[in-house]
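Colleague: What follows is a set of structures to go through.
We did not get these values from a lab; they are worked out from the coordinates using the rules stated. Everything numeric here is computed off the predicted structure, so don't read it as measured data. Cβ atoms are built from the backbone, for glycine too; each structure is taken alone.
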Structure P
Amino acid sequence: MEDMLDKDFIKLIENSFPEIRINKFSSLDYGWNNHVIVVNDEIVFRIPRNKGNESILKNEVNLLKILQKCPFSIPDYIYLNTNPIFFGGYRMIHGDYLNNAGKLGKGLISDFLTLRTFLDTIGSDDVRRTGLPVYNYKKWVEGQGERIEKYKLSLNEIMPEKFLSAVKEKWYEVSEDMEQLDMGLIHGDLYRKNVIISENHRKIRGIIDWSDSAYGDRALDFAAFGYDFPLKENLHMLQAQKDQFAVRAMKRIIFYRNTDGFYLAHYLAKTGRRKEAEMECRNIVSIWKKYGWY
């Protein structure tokens with residue numbers, strides 16, 4: 001499925017949903033787990049890149065079923081197919097992307113906090129039933145440490161081992177005061193093209209691509225939403241919380257922001273794009289030096 005051509009996608013969609021007449025077709029290349037296909041500027045199809053990713057999409061569809069009261073638009077999979085592969089399509093949520101906003105104004109911050117309040121109403125048992133991962137705070141800390149170890153393996157020839165060890169040490173330092181209250185349902189990738197906003201950049205219209213969702217550290221959503229904006233915007237969001245989570249979370253938010261590039265560097269290295277991986281690693285080290293962390 002990774003090497004499917006546009007004509008293969010068209011054939012798959014038309015055979016699975018003969019009621020759809022394809023007049024316009026475009027393939028987007030930024031999906032990690034899925035091919036993203038837009039039909040007639042109206043329907044977004046997500047087709048897993050391999051069989052192993054089918055379960056990720058299934059879990060996402062299960063999650064969306066329990067998020068029907070979300071105050072913002074979310075994908076409504078009106079087209080679902082199981083043979084020869086599980087894939088689906090939903091009506092496109094139109095608008096601009098979060099990263100095109102010049103700043104995080106009061107409207108966007110208010111909407112983000114409304115979204116987080118809603119997600120906090122979803123319990124861990126509900127999340128577990130969707131098939132998505134459920135972590136307590138101790139398992140989350142361990143899991144992030146294990147992720148850094150994976151980066152050590154994939155980036156050991158590109159990035160100094162001393163630096164990678166410093167990253168792991170820093171993670172345990174910033175997470176030492178985590179509590180179970182810090183955990184909740186998170187989107188997991190709540191930034192850029194996954195957040196659809198109004199054309200005037202004042203309101204959130206919809207949230208797409210919930211494939212990285214889990215019951216995890218709520219600070220990750222704060223970090224992602226403010227990632228393309230000055231750190232002070234994250235501070236504004238936290239100040240509105242007015243609780244101890246805000247006090248504990250800031251250190252982890254900075255850590256998540258400063259290590260976001262690792263996933264891309266890891267992916268580039270694993271797929272043989274060494275020069276691009278090296279450039280991303282240099283950016284990461286530069287950021288850490290700026291903060292005096294290395």
Structure Q
Amino acid sequence: MQIVEKAPAKINLGLDTLFEHSNGDKEWNMVMTSVDLADYVMLESLNSNRIEVVTDSGFLPNDRRNLAFQAVSVLKRYCHVDWGVRIKIRKAIPVAAGLGGGSSDAAAVLRGLNRMWSLGLDLATLARLGLQVDSDVPYCVYSQTAHVTGKGEVVTPLPKLPPMWIVLAKPKISVSTPNILRQVNYDRIAAHPHIDGLLSGIRNQDFEAIFANMGNVLEPITAKRYPEILQIKQQLLTFGADAAQMSGTGPTVFGVCRKQSRAQRVYNSLKGFCREVYLVRPVNLTERV
């Protein structure tokens with residue numbers, strides 16, 4: 001039996017961290033959405049109990065270091081099954097880009113195996129299991145606009161975003177998420193994003209409120225080490241984006257536009273400055289929630 005699952009990239013419209021737990025995990029307050037840049041995850045039953053991972057990317061491990069592999073292990077342990085699976089991942093999301101590609105692949109594995117193995121688990125259960133893999137996996141299980149809190153496990157779906165277009169730009173650098181998170185100093189955070197204002201803007205379908213309240217508390221940390229991030233952000237705004245900021249721990253920066261024609265101009269202009277540029281739209285993968 002074979003199953004194919006779509007694994008969309010995510011971006012952080014708002015990203016704040018409030019404090020650090022005793023085990024080192026961060027307490028998050030985030031607004032996230034998914035976009036139509038996506039990996040595809042193909043699952044195939046095996047006659048053995050092996051877990052096999054195959055990717056078309058030379059940058060990703062094919063063993064238990066891969067988040068997709070870890071997702072299978074967590075699910076098998078929870079459901080007390082010992083079935084085997086071959087995972088084939090067709091990558092489109094840049095690696096180590098702040099777009100949650102690995103987490104989305106892991107979430108796709110959880111959703112797909114839940115179907116393939118007829119486990120009958122709901123998305124909330126899959127999300128709780130996903131937290132054992134990575135803090136972004138619970139959100140990626142849903143892959144729809146949502147308010148994400150706690151350690152990443154509390155995912156509250158939000159209304160669809162008003163129609164908008166997004167230009168993603170990844171500079172030719174890769175960022176280690178653990179390295180950036182270790183540099184967070186809660187006593188030196190100059191300003192926190194206005195997450196409540198962002199939530200209100202989404203619920204009221206108010207473009208101006210959404211754009212005005214976007215923010216990423218990690219952006220100054222990553223940009224201090226990689227000044228290209230602020231350069232690309234400024235280019236996005238100069239070329240006409242209504243708002244721009246870094247996603248996740250970076251290095252990808254995105255610009256948001258109300259009009260498709262303007263987004264296309266921003267995209268075309270930025271291609272001369274940045275190798276990896278994508279023109280995308282928000283998607284809601286699991287609206288049944």
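Colleague: Between P, Q, which one scores greatest on mean count of other Cβ atoms within 10 Å over residues 143-150?
Modeller: The maximum falls on structure Q.
Colleague: Where does the value 2.2 come from, among P, Q, when distance in nm of label points 7 Å out along Cα→Cβ at positions 31 and 119 is the thing being computed? Spell out each step's value before the answer.
Modeller: Working: P: 2.2; Q: 3.2.
Of the structures listed, the value fits P.
Colleague: Out of P, Q, which one gives 17 for relative contact order in percent (Cα under 8 Å, 6 or more apart) as computed from the coordinates? Kindly include the intermediate steps, with their values, before the conclusion.
Modeller: Details: P: 17; Q: 22.
So the calculation was done on P.
Colleague: Next question. For helix-only ellipticity at 222 nm (-39500 (n - 2.57) for each DSSP H run of 4 or more, over all residues; to 500), the calculated result is -14500, so let me know which of P, Q that is.
Modeller: On the way: P: -14500; Q: -9500.
The structure behind it is P.
Colleague: The value 18.5, 56 for Rg and Dmax of the Cα atoms in Å was derived from one model only; which of P, Q is it? Could you put the intermediate results ahead of the total?
Modeller: Values: P: 19.6, 59; Q: 18.5, 56.
The value was obtained from structure Q.
Colleague: On to the next question. Comparing P, Q, where is distance in nm of label points 7 Å out along Cα→Cβ at positions 175 and 279 highest? Could the numbers behind the result be given before it?
Modeller: Numbers: P: 3.1; Q: 2.5.
Max of distance in nm of label points 7 Å out along Cα→Cβ at positions 175 and 279: P.
Colleague: Can I ask one more? Taking percent of Cα pairs over 23 Å apart, for residues 87-206 alone as the quantity of interest, name the structure among P, Q where it is greatest. Show your work: numbers first, answer last.
Modeller: On the way: P: 53; Q: 45.
Going through P, Q one by one, percent of Cα pairs over 23 Å apart, for residues 87-206 alone is largest in P.
Colleague: Here's something else I'd like to know. Could you figure out which one of P, Q the value 6.1 for distance in nm of label points 7 Å out along Cα→Cβ at positions 15 and 247 was computed from?
Modeller: It must be structure P, since only it matches.
Colleague: Let me ask something additional. Upon calculation of distance in nm of label points 7 Å out along Cα→Cβ at positions 135 and 183 from the atomic coordinates, which of the structures P, Q produces 1.0?
Modeller: Numbers: P: 1.0; Q: 1.6.
So the calculation was done on P.
Colleague: With distance in nm of label points 7 Å out along Cα→Cβ at positions 7 and 255 as the yardstick, tell me which of P, Q scores highest.
Modeller: Details: P: 5.1; Q: 3.0.
Result for distance in nm of label points 7 Å out along Cα→Cβ at positions 7 and 255 over P, Q: largest is P.
Colleague: One of P, Q was used to calculate distance in nm of label points 7 Å out along Cα→Cβ at positions 39 and 55, giving 2.8; which?
Modeller: Answer by label: P.
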